[in-house]
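Peer 1: For reference, the structures are reproduced in the following blocks.
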Structure I
Amino acid sequence: MRVFVTGATGNIGSKVVKDLIAAGHQVIGLYRSEEKAAALAATGAEPYRGSIADPDSLKDAAARSDGVIHLAFNHDFSRFVQNCEDDRGVIAALGSVLAGSDRPLIVTSGTGIANSVPGEPAREDNPIVGSDTHPRAASEEAAAAVAADGVNVSVVRLPQVHDPVTQGLITPAIEMYRAKGVCAYVGEGLNRWPAAHVLDVARLYRLAIERAEPNAKYHAVAEEGVPMRAIAEAIGRRLNLPVKSVARDEVQDIFGWLAMFAGLDMPASSEQTRKTLGWQPTGPGLIADLERLHMAED
């Protein structure tokens, strides 16, 4: 099939493109810079210029595709709420092209919006919170809206997706640790974040679009929950920084905009996803990748 991939030059998207092509699919990959276009073409994908800042610019590629994997997202987290609302508009634009057909649209969300039972892992069929509680839920609200218009849409929910270079929300946390000179965790540091290696996540996206099951929810989770204390300790060892617990009234000073996430307990299960897609993650764990953390000065 011919698959249009937004975010095709990003850390996850570039791996999705390679996995799709290796499996025999054709790929149209979204790019913004000519340098990125050359890298896309080198993989065998068809580069397509456009931007999520202009949702209408995506419609032609979606119209020429047999399915769409939507990964692009503005990762300037200082404007996180607006970025989530912008994603709502992008999904609406893609859905307007695919409505009334069987061509699948895969939308990206986060496992955190399904943590509806305190202390229990988020599950694929859990009720989700609304965007008024967790801004990222805007993407799933948009998915539900286009599904009502006849779009074959499903959702992949991401945990902290990692390799030795990038680790989701942990990457900006590392920069904050460096700036503050300490690797902090909240209280006892027992709150958990789920994780998966980027190559396992890429394979899941391919399996999801090949299955093309309407209204499916998938969790790209290899590790159900890694304690924040273990994460801070691994980073501390790698950066040779002290590790300490902070009280909740200190969180804002240490974590800045990440304070809203730092103390959250967000375990997530992928049991249903594994059974449905036959997905078995095989990549290294989060702590292993943090132990091999790439640093510019290395």
Structure II
Amino acid sequence: MITVFGSINMDLIATSERLPQPGETVAGKTFSTAAGGKGANQALAATRAGAKVRMAGAVGRDGFADDALALLAEAGTDLSLVKKVDKPTGTALILVSADGENMIVVVPGANGDVNGDDAEKAIGKLGHDDILMLQLEVPTEAIDKALRLARDKGIKTILNIAPLTPDAARLARLADIVVANETEFERLAARSGMSAEERRHELLRVHRETRQIVVVTLGADGVIAAKDGDLVAVPGLEIVPVDTVGAGDTFCGYLAAAVDQGLEFKTALRRAAVAGSLACLKPGAQPAIPTSDDVAARL
């Protein structure tokens, strides 16, 4: 069983030919809404990968709440630890350009009410063979408590240090597996502007220092990770992206499912990388998350 402790949003998505510069207005092409939030996205990805998943988080008592949970409910994700609060459901305002790049503003709303009590309830449901997966879109205090309680109970934890916050590096030290993109890893390593070779060196250094599994996603260049003193690299798929919004969350959910299923680590990375690539081929975050059959067909 995987418990995802994190955010639940509604995504409000506009597309345009290109992203605007500061202070600039550009003409849009389309507008749509889709369920999102890094926590919910990762929970759905893990569910579609074939894992048993429980979502822990918060939504509001508004018109967005049911829509934000609809795909999770349809997929069979356990929503018993999702509470309703007197705040708006979290929203993400997303602008996507013709080449698939994006800009995102996240308004936490109900996610800001996720707290230490919720962490205790989530960890209380976990057994020794379970996995706790977290991101950084709910309050730091709740994430910190969840990670510490899980460590005390011997629960394996996966932390995706996104979106990048001032506490990301500190919180990362509390997890068993850390997932970061290139920019986030620079914060973790306290070093910016690294070349590919420098990144490999720093990845091994951080891994040996912390004794954690550290995974760095590299977009079109695939994934590299440090485990058991060695580096493991796998490619993604060669694709022309439509929308990259949900790619990282899809990767994380599929990685957690593969770990939960006991797959060999390199196989787990490759499966997650392929899933992340496939998520770039459709618009939206959750609607674009592939099924396990989709991934198997491309492996």
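Peer 1: Of the structures I, II, report the one carrying the highest value of FRET efficiency 1/(1 + (r/R0)^6) of positions 29 and 141 (r between Cβ atoms, R0 = 30 Å, to 0.05).
Peer 2: I
Peer 1: Could you tell me which structure in I, II was used to calculate mean count of other Cβ atoms within 10 Å over residues 205-212 as 15.1?
Peer 2: Of the structures listed, the value fits II.
Peer 1: Work out the source of 0.45 here, i.e. which of I, II gives that when FRET efficiency 1/(1 + (r/R0)^6) of positions 101 and 197 (r between Cβ atoms, R0 = 25 Å, to 0.05) is computed.
Peer 2: Structure II accounts for this read-out.
Peer 1: If you don't mind, there's one more thing I want to ask. One of I, II was used to calculate Rg and Dmax of the Cα atoms in Å, giving 17.9, 52; which?
Peer 2: It traces back to II.
Peer 1: Same structure, new question: Quick one: distance in nm of label points 7 Å out along Cα→Cβ at positions 173 and 213 came out at 2.3 when computed from one of I, II, so which one is it?
Peer 2: Label of the originating structure: II.
Peer 1: Of structures I, II, which gives 2.8 when distance in nm of label points 7 Å out along Cα→Cβ at positions 37 and 237 is computed from the coordinates?
Peer 2: Structure of origin is II.
Peer 1: Which of I, II yields 16.9 for mean count of other Cβ atoms within 10 Å over residues 125-132, as computed?
Peer 2: The read-out comes from structure II.
Throughout, read-outs are computed from the coordinates displayed, never taken from laboratory work. Predicted model only: the values in this text are computed from it and were never measured. Cβ atoms are built from the backbone, for glycine too; each structure is taken alone.
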